[in-house]
Structure P
Amino acid sequence: MHAPAARGERRRGVPVSALDPTPEQFAALAARPSDAPVVMVNLLTFEVDGGRENYTQYAQAEVPHLQRVGATVHYAGTAPTVVIGNGERPGWDVIVIAEYPTPQTFIDMVTDPDYVKVHELRAAALKHGDLIATSSWSVTE
């Protein structure tokens, strides 16, 4: 992941905030509890030309980085149908859910120089990518 950029900067004609965190978003993640896992929900829209192929290359190249920090991909799949909501299909092509041991392990991974090189494939693949850091809670309590 590229170093957080100032809001409004552009890369490939796309606002950076569509693909990379703002400094404020990065700081908010870093401020989360350091002793709890973080589950990241990726809502991804591919570039029309070569997006899926570039993302497949990125996903394969990302595996060693995920393993190094102890992260686990729990789900990766397409989003072909809306069951509740507007429209016939979601605005995303793919949804990926990955768990990191702590927010800091995610930060360590995405700021590692070797990962930054791999992230270039992700940036080339995506027209838009929302990344949501979630916290678990019990629905039975």
Structure Q
Amino acid sequence: PAKGRVTRTALQKAAELGDHEMVRFLIRLNADVNAAPAHRKGGTALQLAARGGYLQTVSILLSFKADVDASASKILGRTALEGAAEYGRLDTVRMLLNAGAGTSRVYDKPQFERGKDLARENGHFDVAELLEDFQTQYEGGG
């Protein structure tokens, strides 16, 4: 994770800005795609890119084995799926679900449930509907 007063690693900051060229460059220099988020309002590179809806950056990070279910920061954090849902990033939510996100538990609820709640609270009903459909498939076993 970032140290001291710094709240982002270079890769996390590039991902947060959606700078996919810099993300690819930093990964080639062996940046840790799964570096832990800062304790407060932090995020892994994937969580930050997902929240911003940067599909190309999310795709690159996933191709380099970014943890789709990485834990959120302890204070005001969101998993990648939750952040994308909260900000109404429909295509990003779809990409994350296809990559296997959604079923790990956060605060004793599956991510897709928290994501659905966050999407609804912020008026992103298309995202909530997608997550509702995912929930139906997940709970129905198929």
Structure R
Amino acid sequence: RDMGDVAKQMRSKVLTQKEEILALKRRLRAAEEAADQGGAGWVSAKEHRELVQQLTQVSKEYRGVQRRLEEETSQARSLAENTDRLEAALREARGDAEVAERAAGVARQEAARQASVAHEARRDAEAAAAEAARSSRVAGGGDS
């Protein structure tokens, strides 16, 4: 948002300087035409030099601001591209995390199922052992 404000201010300055350059060019052209005609509105060589100097200075400033605006625009574009890449990576990471969560859920369910099967097998083994012990006592008792 700050970059947008800076860009707007710079664009505004560029437009202002562009208008200033055009106004100076018009004044210079009018002064040159008046000098050529030698009539009213004639300006001195000193005034003419000052107009040319002003035009040169404003033109330099305009080019500098325009160059900074291009740099700011380029930086803003890079920032936007980086933001897009980061957002895409974040979406991908979120997707990977969701897949990992689902896989962990499946693994938990499978572990619980296996624990249940193991518990039932242990109960069955204990019951079989108890049955075998009873059968052994019965068989042993019958022999006594």
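Each reported figure results from applying straightforward, stated rules to the coordinates on display, with no laboratory input. Remember, predicted model here, so these are calculated numbers, not experimental data. Cβ atoms are built from the backbone, for glycine too; each structure is taken alone.
One of P, Q, R was used to compute relative contact order in percent (Cα under 8 Å, 6 or more apart), and the result was 18. Which label is that? Working shown, then result.
Details: P: 39; Q: 18; R: 24.
Source structure for this number: Q.
Hey, mean projected area of the Cα convex hull in nm² derived from one of P, Q, R reads 9.8; which structure?
Working: P: 9.8; Q: 7.9; R: 13.5.
Only one of P, Q, R returns 9.8 for mean projected area of the Cα convex hull in nm², namely P.
Using the calculated result 0.70 for FRET efficiency 1/(1 + (r/R0)^6) of positions 83 and 115 (r between Cβ atoms, R0 = 41 Å, to 0.05), pick out the matching structure from P, Q, R. Don't skip to the answer; put the middle values down first.
Values: P: 0.70; Q: 1.00; R: 0.30.
Derived from the structure labelled P.
If helix-only ellipticity at 222 nm (-39500 (n - 2.57) for each DSSP H run of 4 or more, over all residues; to 500) computes to -15500, which of P, Q, R did it come from?
Answer by label: Q.
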